[in-house]
Each structure stands twice: as structure tokens, then as C-alpha cells.
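Input: structures, listed below.
Readers should treat all values here as calculations from the given coordinates under stated rules, not as data from a laboratory. Here the structure is a predicted model, which is why all the values come from computation and not from measurement. Cβ atoms are built from the backbone, for glycine too; each structure is taken alone.
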Structure P
Amino acid sequence: MTRWPRLRAALRSRAFKLALSAALLALLLLATDVREMREAVAAAKPGWLLLALLLYLGSQLVSGARWWLLTRAVGFEAPLGRVIAYYFSGMYMNLFAPGTVSGDVGRTLLLAEGRRRALALTTVVAHRATGFVALVWVAAIGIVGVRSLPIPDALRGLAALAVPLTLAGWLAGPRLAARLLPANNRWRRMIERELAPFWNDWRLLAASLTGAAMTHVLQIGGQLAVSRALGLALPWTFFWVVAPLLNFGSTLPFTFNGIGLREAGYWYALSGSSVGDAPAIGIGLLTSAVVLATGLCGLPFFLFLRPRHSQE
């Protein structure tokens, strides 16, 4: 009876994520010319890498502002600058935990300030949910619209259904969940009353989805900039399809911040092309470096907010 909980705990542990990321990188290094890859990464153009970092930072600023809109809709009065500071602090915390759990918990506690923690958590969940919906839509647009890539027709058909299905799930899912709970249940009252703006306020929903789409487009641009840093002339349509899929995979709690997964993803996506294995893996390595650098930019906010929050 205790084996499964122990196994789940082991799979969620930081050690497992680090080991899996290291194993993926080791396999990729065995499959390619390490010297060629090292030379390709060392020759990367700093200007393009700086642009990639700025695009990723811009995407997180947009994401933080989007979270602020959701917090305002349910009664939190923290100003935009403070909510963005909370968001960047959570970005830093995500560097040291599987998936995005640690940062989400940190954002919840900072926003709640000791009160209304359940309501604060719902804003984080809503932020993640709308971000996921927008990610699905961006990927679906790429899969359906980009005809230059060899994408199976079945996958294109599924992508075409993504927009109506995710929108229906967002609008109908919470109402269905509420009806399954007892009439006097606290969570049901929260869903039906306090959280109603999340699916009744169309302006809020449109603004949140637009902001989430902007976040993903900026990150697509960041990965395109990384490829340009390596001197590759891959079309932007390639990144419109591949980058959202890898971004989704990197949020899953299997690897350490997506390291190993991005590299393997680009290696697979570009296998058989004229790019070569070393530059393909280099895109993933440099993108992972940009993601880590973006997270480290949250350190000043984390250091500033942590003692202040603990004193309240």
C-alpha cells in the first residue's frame, strides 16, 4: 500500500527531475559531435541572445500584468507593480522545484498576505488555465495554418477542434464542477459568486487570453532569436509549431525546468534536415540558458519580498 505513494513522491522529487534532465542531455551528447556543438554554442552572437532574453522578460511582464487583471476582478487591490513583483518572485522560486508548483504557492501566499488564501489560489489557477488555453490556441493555429511542415492530417484535424473544445471547457467546466458540490459547500459558493467574473466577464476573458497569446508569441520570438544567434535561417513558421509544444512540455513536472526536454525536442524536430544535430541541440541549450536567466531576474524581487512578507 505504501509503494505507490513512495513512488509518486520519488517521481516528484527534485533529484528525479535533475537525474532525468541529466540523462536526456547525456544521451544527446552521445548521439552528436560534442566538439561541433561546443563550437556552435561558443560562436553564438551575443546581440541575438540579448534580444532573446529581452523577449522572454517581456513575455513575463505581460504575464504578470495579466495575473493582475485576474486579481483585480475578484477583489484584490494590490497595485500592478506589486503584483508583477510577486510574479517575478514566483519565477525565481520555480527554478528550485519541479514544474511550477513552488512559484504558484509562493505567488498565492504573497498575494493573500495571510488572508483569503483560497481566493488567491484561484487567481493563480485561473492564470495558469487561461495561459494553457492560449498556448493550445497558438499551437493549433500553427498546426492548422503552417502547410510547409509535414504534419499529419489527423493532427491538423484535432488542432482545428482545440479552440472550441478548450473554450467550452473553460466556460462550462466550473459551472459543472459547482453543481456536483453540495449547495452549502464553501467551494461551490466561491465558484458561483466570487469567481464568476472569470467566465462571465467577457472583457476580462478576452484581455486575459490576448495577454496570454502575446506571452507565447514573445517566447516564440525568443527561440527564433536563439536560432539566429547560431546563424541558422529557420523559418518563423517552424518555431510557431515547435516552440509551443516544447513550452508545454517544459511545464510538466518531469524534468528540471524543461532542461533536456527542449534539447531533445529540437534534435527530434530537426532530425533529417540540413541543420545538423549539433546546432539543433544548441538551440535547446541556449533557450534553456535564456529561461534560467529569466528566472534569475526574479531574485531581487524574491529577496525584497521575503523578509517584508514574513514581518506582516
Structure Q
Amino acid sequence: MRELAERQHALVATWQARALGATRTEIDRLRRLGEWVPRSRRVLALAGAPTTVEQALMAAVLDASPGAAVSGPSAAWMWDVPGFRPSPIDLVRPRGMSRRASGLATVHEVLDLQARHLKVVNGIPVVSPAWVVCDLASTHPHRVERVLDRLWSHRLLDGRTFRRTVDEFAERGRAGSALLHKLDAARGPDYVPPASGIEARFMEICLWRMRRQVDSGGDEWCGRVDFRDLVLPLVVEVQSEKYHAALVDKAADASRRERLQGAGFEVVEVWDREVWHEPQAVNERIREARWRLRAHAA
């Protein structure tokens, strides 16, 4: 039991102890002797072990098992998505595996939970990143797109796995399926998620659709630009005070801008502080550049 607890954040479920050969009487005696402390009727913790967030999550999984895994906002926290907390704890488990209620978490029973939907993070069973996105579509629809792009940019999911999970959710008629199909349709095979928070913010405020992180240039490659208009030869570069304010950085940016202009592009440079705090000014600058390009074409 101690060896097993070392792999489970100092925890053992009573059903695991019985599988190891312990009787109910022996388990009760361990409780009375103080070697193990109850976390619930079904979960014991080694006496003296530190209480951590991970231990609370693991205790909830063991209490609701077999087949349970962390889901919802709790799973988003485990996958390191900002803005989510581990508690209150949400779990998911296959319907029919157990009818036992849990006092440590909210348990959602589903029909279509499969092995590929389950991962292990820090020793704790948790649903996959694609499942997290689909799960949040019904409970946090205003945040789900940003969660999707963050997990995608960290290479925790891709278009294929996301689309397959979306189709499975829609097949069951779950809430949020329409939003998920919309997010999937907006991301084609060449989709590149925003690499930073500032790129995501620019996408929110920009009034025109643009492609991100596009290799650009004419006969000579000029580099990968931050944003490029879908139709016009217009490039938008988002500059950071931290990385582009030094003289050497300004010289490099000027050289890159000249190459892009030589290749026929109109280049609009905006600063991160403007993207965050002056979106109207950013859009006005882009509008003027688009007007110049259309006037020149006419």
C-alpha cells in the first residue's frame, strides 16, 4: 500500500487495498492505528503526508473510480490554462462503471469516454486537451476559443484530434456543439494559433480578417510576418517595447521593413501598448493603409 501511495500523492483507495489482499477489518485497523488518515470513505492518505492541490485532485479521482478522470475547469488548470482553478473539482467517468456518488467532486457520467480521451498529468488521470475544449464550450463559451488556441500553440492538440473530438461531441448532441463546429470551420489545414497573448489580443480588436505568421516576400524571402491581409499586399507587425525598442532592434526592423516594401507590401507597425490600450488607433492606421493600397490599384 505504501509503494502504491508513493505513486498516487500519498493516497490509496480502499478498493485498491482490497485488491492487494487487505480485508475490511485490516483496513479499519489501519485507520484506528493512525497510520492512514481518511480523505473520504473510500480514500486513505499516509499520515503526515503534506496536503496539496494535486493530492485533492487525486483523492477525488480515486473516490469516484473506477474510470474517473479530472475534467472541465479543473482539467484546464491541470493543462496550465490561465484563468482556471482546480476547485471545485469536476470529474468525468464512463456511465455504468459505478453508481457511487462522491463527496469530493462533481461527477459527470458520459457514454463516449474512450481510452484516447484520457491522459495522465503528474500521475493524475485527466481528460485530453481536445476534450477540455469541447467540455468548456457549454460552460465557458466566451473563453473557449482562447483556450483552444493556447492548447494548440503549446502543441497539446492539433486540427485532426480537435475535429475528431468535436464530431464525437456533436454526435451525442451535447450543448456547445454548434460553437465547436464554428471554431473548427474557422481553422483550416494551414491554421497557426497565436504564439502569444499580444497576437490573440490583436485578433480580437482587428476589424479585418488576417493570416498569422506567414512567410512573405517576392523573389527574396523577407521573413515570417506577424499578420498579413487575406487579399491586399498588407502586412501588420506588432512590435514589443521589450524586444524592439533598442537601437539594434530598430535597425533590424527598418531593414526588414525595407525588404517587405521592396517586395510590394504596405507595412503597418503597431506597438503592444497600442494593441492593449488604443485599439481604435490601431484600426485607423490599418484602414488608412488599406485605402492607400486600393487607391494605388485603381
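Kindly point out which one of P, Q the value 1.05 was derived from, the read-out being Rg/Rh (Cα atoms, Kirkwood Rh), for residues 41-144 alone.
P
Work out which structure the value 0.25 belongs to, where FRET efficiency 1/(1 + (r/R0)^6) of positions 33 and 137 (r between Cβ atoms, R0 = 41 Å, to 0.05) was derived from one of P, Q.
Q
For distance in nm of label points 7 Å out along Cα→Cβ at positions 25 and 289, which of P, Q scores largest?
When distance in nm of label points 7 Å out along Cα→Cβ at positions 25 and 289 is computed for each of P, Q, structure Q gives the biggest number.
Taking relative contact order in percent (Cα under 8 Å, 6 or more apart) as the quantity of interest, name the structure among P, Q where it is greatest.
Top value of relative contact order in percent (Cα under 8 Å, 6 or more apart) goes to structure P.
When helix-only ellipticity at 222 nm (-39500 (n - 2.57) for each DSSP H run of 4 or more, over all residues; to 500) is calculated, the result is -25500; to which of the structures P, Q does this value belong?
Attributed to the structure labelled P.
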